[in-house]
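In the part that follows, the structures are each spelled out as structure tokens.
Computed from the coordinates by the stated procedures, all read-outs in this text should not be read as laboratory data. Because the structure is a prediction, the values reported are computed rather than measured. Cβ atoms are built from the backbone, for glycine too; each structure is taken alone.
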Structure P
Amino acid sequence: MSKVLYVHAKGGPPAGYALARVAARAAVHLLALSELPAATAADAGRRCASVVTALDTQGRDLVELITARAREVGADAVITFSEYAVVAVAEASRRLGLRGAGPAAARARDKRLMRTVWERHGIPQPRFRAVTSAAELERAAAQLSFPLLLKAAWSAGSTAHRILEGPEDVRDAWQRSRAVMAESALLGFAELHVAGACEDFIVEEIVSGCAEEWFDGTGWGDYVSVEGVVADGVFRPVCLSGRMPTVAPFTERAGITPAAVGGGAQARIVELARRSVDALGLRDCGTHTEIKLGADGRMWVIETAARFGGAMTVPQIEEVFGLDLVGMFTDQLLGGRPAWPARALTPEDAEGAAGSLVVLAVHGDGSPWLRRHRWDSATVVRSAPVGTGSTLSVVRESSLPDGALVPVYDPAAGANTMAGLCRLSADRPQSVVRDFTALVDALPRILPTDVTEEVRA
């Protein structure tokens, strides 16, 4: 039986979900670079041929750690679904002579490299500058047009995003974003391979989106992600995922599979994603490409990644399209020829729709809750105002324990201040948007109130 070294770190699809599907294809040797969720840890001994934990990698050569462990177990492939371990795993696989994203993996991780490559290839994107200090940010801001968005070059999940309305915001934005990246690193949400990655940023102009011209229905956000894979150097699109409007500055609230975009519009979106991924020169990896949608058919590529979409994106695709992307990709790395879709799948190809909602302490209009609440998954499932035929559940692995205080939303920390993750199955994409909109409105009414805690900005 083939052997796979599974490198676990924060992010990606739920660890238990992914681990089970890799284990169905090969003998799994687990290398955990961050703590496993309790349920997954209890199950790992049964699913895995070996489990090694290396939680403190500071000061260590991560590529050498992965390479040495792969050699010890005789791995035929090394796999990760974490944004923070993608570059290290790609380099380890290259050294071992195994399939992987290849030497260009950093281009799909470091937003500075990514944007520079796209600039050379004429890919439409917001104007940007790379910055590593407050002084550089001030100079860059003078060259671009406000409003601007400051983001960490190696971040994920909208962490450390700050909007600059004018020059007076530069110093505060720089200090706050750097502080959030330092806090995120302590929580395990930071690049594991590149020293000093928390100091690298880009600043970009904010382009105006226009969801109304693209979607069949209301309540959608003004960008989509193209989910896909690069197999033997060839980009293979799988489908489009849609979003609800983000919470300021740009924190994702919900992802919906499939996106309710018409066929002609989808074809143009996929073609732009293809150009963007092709320009990076990847070999074998999942892809997740975010594209902003504007008026009059305009589009801008925001970023891509050499891994599948995080949170529940991959489980949602399996639910509605019947594609086990984790298992198929494992086969790809092991030298197989999975039956990737011949074209990007559409809502007409789907069996219903699925979505995931990040619970944040903000109302639908983005304003903060006026009271502190405690997380209670049973109450949410029991009292959620979802439509007939819809099914809601809570992803416990990605949620706080019941009884925990819902964090006050911090715009700079983004998804780091989430309380829970809800999953919904429905008959069509628009039903998911409808139910999630109702749930967002209902959460501060149905969650228990904590009278001992005041809301602090």
Structure Q
Amino acid sequence: MEIIHLSAECYPIAKVGGLGDVVGALPKYQNKLGHVAKVVMPAYQTKFLRENEFEVVYDGWGKLGFQNFPVRIFREKTNKLGFDVFLVHIAGLMDRENVYGYGDDTERFLAFQIAVLDWMAQWEHKPDVIHCHDHHTGLVPFMTAYCSQFRKLSSVPTVLTIHNGQYQGQFGWDKLHYIPPFDLWKAGQLEWQGAINPLAAAIKCAWRVTTVSPSYLEEIRYNANGLESLLSQERGKSVGILNGIDNEVWDPSTDTMLYKPYGIKILEAGKKANKEALCNVFNLDPEKPLFTFIGRLVGEKGADLLPDIFYSALLQSNGEMNVLVLGSGDPQVEGRLNHLKEAFPGNYNAYIGYNEQLSHQIYAGADFLLMPSRVEPCGLNQMYALRYGTIPIVRRIGGLKDTVIDIGDNGFGICHDQTSVWDVGHAIDRALELYADAKKVKEIRKFMMQLDHSWDKAAQQYINLYQI
């Protein structure tokens, strides 16, 4: 089976969040099952593009409305990621350093989708499935079904995976002419709440729809930024498949990003060495429990409450705990988190930005990871934490609910029900009480590290879905 994954992100080429991690791992595990999975994504001006070898597989032109644009598609030559990667270069649109955040993102990702379909329509064969990830590729199921120039691809099954239903890529009808010619009687397939909505169009037109955890599939029927009724209507073709993690990348015994790799047999010594190295860099006391947050500093992650949560917890603990934050996002939240450094020197620090190596070191060195999310379709951070023996403190929502069991229920994490300063503060108090029981912590860490959240099971579930 030949599977084409279309995505805006793929680790390590370009990553903003969990989407990049998923697309960087799922194809590799599908290939291990004997299939041919490939990734097609934009050719951003990233370190990966500059440092690796590519060959040109396609030169052509695309059309966006009344404008033509040149397209060149490169294939990475060495298969270093465990699957073929094709990068779509569109001068002036996709050849930028950042993935998102530009005023013309609508034009950028529309041009990308059109270019990919133009290329695929010229193949001598047809792939077995086109797997679209999030709204950035959400118009592909519509265009393969209804645009005349892609008629050759109309019989190819399309699958949409919703990684985060809050982001939908809506744009106005004044840009309808960007989409290649189709029967205007089908325009209703594009429409949702008065706008062209790529995610809604994909939900309507894709042959199958998946979410990245079973719980999230249920939750988006009630909280999907306006798509609730559509998702309920399309429930029959939808399934929740829990994401996995790439155990080859996230393995503390072989992780070259760590100060000291470790496994089950040297768990305590390994955690201690990495914690000491981390605390030395950030001026923290390694003898105290270390709490951390890693991720985007946005409302859906509960990050707006972090300054108040940490201020209250650090004040009440009388200096008997440490906090380290790694993330970026809302400038106001960034400023407040940075300001806490002055209030709690020696007990608190923050790194504002993105740093992949530091994230690995924090998972290895921290004692607890906080995820007080308002929305968490799957969550990968808690699975990374489990793999590295760091106890997750999570809200019971989405994939967090599917992967973390509270210690009060004979589990291995600490769970709370609401995203509030009080709820998270109470969870931190429970964590401090647990930390005082060194024997219990050691047992939990050993158990967590042996949990299997690899991609093997999920990769097979997707293969089964494609074959229905």
* For mean count of other Cβ atoms within 10 Å over residues 103-110, which of P, Q scores largest? -> P
* Structure fact -> Working back from 15 (relative contact order in percent (Cα under 8 Å, 6 or more apart), computed), options P, Q, answer is structure P
* Asked: Upon calculation of mean count of other Cβ atoms within 10 Å over residues 127-134 from the atomic coordinates, which of the structures P, Q produces 23.8?
  -> Q
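Using mean count of other Cβ atoms within 10 Å over residues 295-302, single out the structure from P, Q with the greatest value.
Once mean count of other Cβ atoms within 10 Å over residues 295-302 is worked out for each structure, Q has the highest.
In terms of mean projected area of the Cα convex hull in nm², which of structures P, Q is highest? Show your work: numbers first, answer last.
Details: P: 20.5; Q: 21.6.
Across P, Q, mean projected area of the Cα convex hull in nm² peaks for Q.
Taking mean count of other Cβ atoms within 10 Å over residues 79-86 as the quantity of interest, name the structure among P, Q where it is greatest.
Of structures P, Q, the maximum of mean count of other Cβ atoms within 10 Å over residues 79-86 occurs in P.
In terms of Kirkwood radius over Cα pairs in Å, for residues 287-390 alone, which of structures P, Q is highest?
On the way: P: 17.6; Q: 13.7.
Of structures P, Q, the maximum of Kirkwood radius over Cα pairs in Å, for residues 287-390 alone occurs in P.
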